[in-house]
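Each in structure tokens, the structures are laid out below.
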Structure P
């Protein structure tokens, strides 16, 4: 899944790996801990007002991360 916000791109993989691109180069790369959210990531939304991510998993869990 790819999200765009201003001049940044957020790449989110079902394995829980997140990459933030700014001007087409990786600025941040991280991986969610396996116990953070069960199942594989199936949906994501970026909430720009508070700069947080809302993740949904294949098991129906929803988590808010900053």
Structure Q
């Protein structure tokens, strides 16, 4: 399954974007937060999400507000 874009409200009226990768056979969800040098779409983050999805683990990646 492809990443599903999502947006959600956070503190003080800010909204941040995220990506949900939810394989059909998911048995868990791993929240994956990026570091200061790269955002949620960085190739490393995408590769980790793909690997986890192949193992039946959903991932939720999100941008910190300073990256929006």
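Supply the structure label, taken from P, Q, corresponding to helix-only ellipticity at 222 nm (-39500 (n - 2.57) for each DSSP H run of 4 or more, over all residues; to 500) with the calculated value -5500.
Q
For structures P, Q, calculate distance in nm of label points 7 Å out along Cα→Cβ at positions 26 and 58 and state which one comes out highest.
Working: P: 2.3; Q: 0.3.
Comparing P, Q, the top value of distance in nm of label points 7 Å out along Cα→Cβ at positions 26 and 58 belongs to P.
For relative contact order in percent (Cα under 8 Å, 6 or more apart), which of the structures P, Q scores highest?
If we compare relative contact order in percent (Cα under 8 Å, 6 or more apart) over P, Q, the biggest value is for Q.
If you rank structures P, Q by distance in nm of label points 7 Å out along Cα→Cβ at positions 2 and 34, which sits at the top with the largest value? Numbers along the way, then the final one.
Values: P: 3.0; Q: 1.9.
Going through P, Q one by one, distance in nm of label points 7 Å out along Cα→Cβ at positions 2 and 34 is largest in P.
The numbers here are math on the coordinates, done by the rules we state, and not lab data. All values derive from a computational prediction rather than experimental measurement. Cβ atoms are built from the backbone, for glycine too; each structure is taken alone.
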